Structure P
Amino acid sequence: MDHESGVDCDVHPAVPDMAALLPHITPEWREQITIRGIDHLDLTSYPPGTPLAARPDWRPQKGKPGSSLAMMQTQALDAFASRFAICNCLWGAQAVFNADFGLALCQGINNWLAAEWLDREPRLRASIVVPWQDPTLAAQEIDRMAPDHRFVQVLLPVMGELPLGRRSLWPIYEAAARHSLPVGIHAGGAYRHAPTSVGWPSYYVEDYVAQSQVFQGQLMSLVYEGVFTKFPDLQVVLIESGFTWLPSFMWRMNKTWRGVRIEVPWVSEPPAEIIRHHVRLTTQPLDAPPDPAQLDIVMEQIGSDRMLLFSTDYPHWQFDGTQSLPANFTPALRRRICVENPLDTYPRLKENLQ
């Protein structure tokens, strides 16, 4: 891998509709879906009509943003000289209440990703979509897909039934750790609960901005419930979380832990150190201050240059052109964010580079 060829850690292939998944779903569920008349149901999790859904130059003339492999090849892979790009498929399989149906849909998505995207473009890798409605079934799906080393991560939405650190969810982390797969936690969710701590917002913009607060709550849960103590090799990637909130958040976690650490004796080192060791964050959307010098201060406060992973969030509209990282980032920091950090985070990416 040369200096220019990096890893895009977040691109979004779009499922056209349920019908696109039918060939990749088990026959019994294919029959049920057809009989129920939901074979054209669309569980798209990102509002396709909003300006954020796609940059104007990345929006196709017809179809959903992100539904064209050819456009992704030209606009994301070629334009950013990406050696690899990780497909994070956001669709509503994890929102259905029937866990067996959720498993069937997740299997369909994973099979569809392999056949329609990974088989057709060698630069693409993908995350395993799992039915977290039932952690045992989720672990089974991880075990099913893990032998295909083009799948480099397990994907969870940031919002669901429970805080992500709860022990009932640990079978997911056990399976991920057993296969040396990071767990990616992406913005969005099943919407079982309000995305804000004060109830349901009225507008999408409120939901969108509040996502960073949800990430903070889940990160607290993972640390204080002891996930990283139980699974010391587990890596977690926060995707589309922003990162400038991290310094003050880690400071508050450390300060409070010193006063009430007797409650969580398994957290034996400062939470900020645990986060620096186990957690990575993608760069888009880049919630940076307008003055680049202020971002240098934030990076210094984070205390590590190993936590950020390059991403474009293709096809979502977070920036224009190909200037996706701040101009004041040094060449060494750019290489770490675009190349070294992703390769350290995703061991399977190195297999084709030997």
Structure Q
Amino acid sequence: MIEYENLKNVNLAFLNEIKSAISRVVDSGWFVLGGEVKNFESEFANYLGAKYCIGVANGLDALTLSLTALDLPASSEVIVASNTYIATILAIIHAGHKPVLVEPCLDTYNIDSSLIEKAISPSTKAICITHLYGKPCDMDKIMQIVQKYNLHLIEDCAQSHGARFEDKMTGTFGIAGCFSFYPTKNLGAMGDAGAIVTNNKDYAEKLQHLRNYGSNVKYVNKYVGYNSRLDEMQAAILRVKLPYLESITDHKRKLAAIYIKHLPDAVFIPVTDHNAFDVFHIFSIRTKLRNELKEYLLSQGIKTEIHYPIPPHKQEAMSKYIFDDFPIADEIHKTELSLPISLGTSENDVLFVCEKINNFFKKYQ
């Protein structure tokens, strides 16, 4: 069986170092906001070329806190892609604001920069973009819009660790870059974990308060804060894996190149752009025969996933917040299929998947 993701196998390569890191934390006797978190924050900021990193409990909190720290007027409008993972939209709502959905490009899955200006109103205060599946958004155009309308830019980088647009890391374009280190990410912890990066000193200090009950000095509460702190254990594990992130990315890009070369014309494959360095957190294809292909591949011993089966605007939870139709998002969610592209996936695995997909479509020629 070719697994879509086998986290036990993925972490085997780092297991001895991880065990040593965990023992180091246990022996220290310090488990919340200690040296591991501080060191990881410094190392991750340095990796991205950012000045500050604030470790938080998870990716959703990273997004929510980054929006909360902006002190926008209540119910401000925040532009977001209509096909993003729902966490991006939940963060906007949790921060007390209104999500304004903009359709994505069908070829990149990222927000269509040519449609953003049409969605801007006097109430628009921020844009929250998602570098979906590991592909950077069209940052040239987006930054022009941000500057023209004096908007805040929040980057959802939950799937784009190490992705670059014209040699600049995702997460470093706006006021905040928000990361999830959920175990399946290219840089994954062994539980929930997240971080916010920024180059703004005052903003970073406020986030340090907000994640810790509004306090940066014990029992002194400056803001109405939250309890959202990166765990020392998870920080120690992330410190083990961070030096390997570029090699993880290299492996996934090699697998993606095999898919791109060998998949049939019958499926839509990710586009490549010389301006964008894609880290292929997810290798997403599209076909109107998605469900049939998924079942066939499973019968051949290949597991796949769908990212995502239901678009945000059709989720029951969004019925009070989103009222428009989004046909491009619908099209993506009806036809998207994610193929195995894990650190635990081999080149032979990918060739086998390609062979089976080609066999499947021969029936429809």
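Throughout, read-outs are computed from the coordinates displayed, never taken from laboratory work. This is a predicted model, so every value here is computed, not measured. Cβ atoms are built from the backbone, for glycine too; each structure is taken alone.
Each of P, Q could give Cα extents along the principal axes in Å, for residues 125-244 alone, but the derived value 43, 29, 29 comes from P. When mean projected area of the Cα convex hull in nm², for residues 221-292 alone is worked out for each of P, Q, structure Q gives the greatest result.
State the single structure among P, Q that was used to calculate distance in nm of label points 7 Å out along Cα→Cβ at positions 45 and 141, giving 1.0. Of the options listed, only P reproduces it. Taking mean count of other Cβ atoms within 10 Å over residues 133-140 as the criterion, the top structure among P, Q is Q, with the largest value. Taking FRET efficiency 1/(1 + (r/R0)^6) of positions 269 and 285 (r between Cβ atoms, R0 = 35 Å, to 0.05) as the measure, the highest value among P, Q is held by Q.
Comparing distance in nm of label points 7 Å out along Cα→Cβ at positions 261 and 333 across structures P, Q, the highest figure is found for Q. Out of P, Q, choose the structure whose coordinates give FRET efficiency 1/(1 + (r/R0)^6) of positions 29 and 85 (r between Cβ atoms, R0 = 30 Å, to 0.05) equal to 0.20 when calculated. Clearly, the read-out refers to Q. Given -12000 as the derived value for helix-only ellipticity at 222 nm (-39500 (n - 2.57) for each DSSP H run of 4 or more, over all residues; to 500), which of the supplied structures P, Q does it correspond to? Of the options listed, only Q reproduces it.
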